[in-house]
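These are the structures, in structure tokens.
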Structure I
Amino acid sequence: MKYIKYFTQFLLTIIFFILFKILGLKFSSRLSGKIFEIIGPFFRSKKIIISNIKKAIPNIEPQNLKEIIKLMWNNYGRIFAEYIFIKDFRLDKENSKISVEGQEILEEIKKSNKQVVFISGHLSNFELMAMYLEKTGIKLSAIYRPLNNVFLNKIIENIRKKYICENQIKKGIAGLKQLVKFKNQNYSTALMIDQRVSEGILSKFFNQKALTTTIPSQLVKKFHIPIVPIYIERVKDINFKITIYKPIYFSKDDSHQYITDELNKILEKMILKKPGQWIWSHNRWK
């Protein structure tokens, strides 16, 4: 039964991707956003979404809560449509849909030929982080979590490897071995730190404990390299801004708990800048 459901989702996705290709990037992104505003609430628990938002913004007004949920579904839909156009997010100045603040930080990383750990969360179109870093000349490997849908996962993995970041590392034990291999070849790493994990440590996230990945802290302590936070925001429609923050140098004597707690604080600030662009539907505090 599960595979019938997955295959149905796969066929619908193919149909939509073909339709989007005909309609073009800008219209498809807008259309898909509106579709998800309507159908999204039928597929995810509204109760969990509201509970999650109230953990982050306890005294939120009902109207603002409703607006954040609407914007979240809209962003979800836009990301879905934008996958098929990811190669069209060009980096040349005349046609680029991406503006960047902090480019000089990336230039210094390339110049010094030193590896770092880039971190962010599932904000706006989060796939643009690894794509931009690799396209601007950073030696990069990117950690990802495979989709549950095995049919769709093959499509998304192909898009990621072909257009986003060639060196994709699947989460898990085998992935960690691959990650160390890339580290030994002086590759930087990009990952999202906001997903719920089965292994990790309990770290305060919006004043409540949540299982959080320790991959960044492990890399810091093993390779003595800095963390570079990256904030991605949708400015308007299909236009984005990427903000690259200065490297954070933790001490090798800092604990996994301390490093992870500090990174969660950074993530909280990113989310609260534009809360409608973060994915609140995951049961992050389960």
Structure II
Amino acid sequence: MTAIDQVAVATEQRVPSRAWRKLKANKGALVGLCIIAFFAILAAAAPILPIPDPNATSWSAIRKAPSAAHWLGTDDIGRDILSRMIWGGAQASLMAGVFSVAISVFIGVPFGLLAGYFGGWVDQIISRITEAFLAMPFLITAIALAAFLGPSLTNAMIAIGLSAMPIFIRLTRGQVLAVKTEDYVEGARSIGLRHFSIITRYILPNVAAPILVQATLTVATAIIAEASLSFLGLGQQPPAASWGSMLNVAKNFLSQAPWMAMWPGAAIFLVVIGFNLLGDGLRDALDPREA
């Protein structure tokens, strides 16, 4: 193991433990983590929870207020709202947020690494295309792509992921430009390591922290975007549920059954707050300038 590798390993061993201690000390981040964990556990445990079929209708229970039989009430065709929020809302909305950001990261980060590390004409081409995408509002781009691909949850995730991708390209490029001039990168280059090894062993680990923070914050944006697309009929399709599609139905019954809109809206609010709190906590915990 070279001296450069020894320094890198020692740093990698210190940073996670220090970051975890700082994250545990951040009450807001812990609250956000608990909120996210709560909804994730609900979504994962849906098959074993004693709740009705989310698509089962009951013409004798149309728009019933919350009660012992239906804790969160029923919708316009008698379906249990709690069941639909857990089965469709938590699973579809959380999955859409996480998978959309995963698409953005796995496509955007490599392009950002290439642009920042090699520079020149590679950087010029990637940067100009990225700037063209960034010139368009995120949600408008997502709506246009979702309409082009066709209405479905999968296409909505792809549309959101591609729309958010330029954010990660620009962020990664900027971080690489700052890191590639560090002494340990110059040392790795001087001993003849290949570009791929330098990028994966020395540059990527040192730009991963801001990417992780941005990914956490972008999940919240992606959840709102998925809800917006489903509200417009471009996301999850009936009879399957998502929080956005539930709000789309609920808008027609705000005066007769306000609980139809209240619960999905509250869930979106809480999850978005949770990811924002966690993202802020991660930013503070992973900032090397913070004591």
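Every read-out reported here was derived from the displayed coordinates using simple, explicitly stated rules and does not represent laboratory data. The structure displayed is predicted, hence computed values, not measured ones. Cβ atoms are built from the backbone, for glycine too; each structure is taken alone.
Points to keep in mind about this one:
- Of the structures I, II, the one that 16.6 was derived from, the read-out being mean count of other Cβ atoms within 10 Å over residues 137-144: II
- Structure from which 14.5 was derived, mean count of other Cβ atoms within 10 Å over residues 105-112, options I, II: I
- Computing helix-only ellipticity at 222 nm (-39500 (n - 2.57) for each DSSP H run of 4 or more, over all residues; to 500) across structures I, II gives -15000 for structure I.
- Highest-scoring label, criterion being FRET efficiency 1/(1 + (r/R0)^6) of positions 25 and 65 (r between Cβ atoms, R0 = 25 Å, to 0.05), among I, II: I
- Parent structure of the calculated result 0.60, given that FRET efficiency 1/(1 + (r/R0)^6) of positions 153 and 265 (r between Cβ atoms, R0 = 35 Å, to 0.05) is the read-out and I, II the choices: I
- With Rg/Rh (Cα atoms, Kirkwood Rh), for residues 161-248 alone derived as 0.99, matching label from I, II: I
- Given 22.4, 77 for Rg and Dmax of the Cα atoms in Å, calculated: source structure among I, II: II
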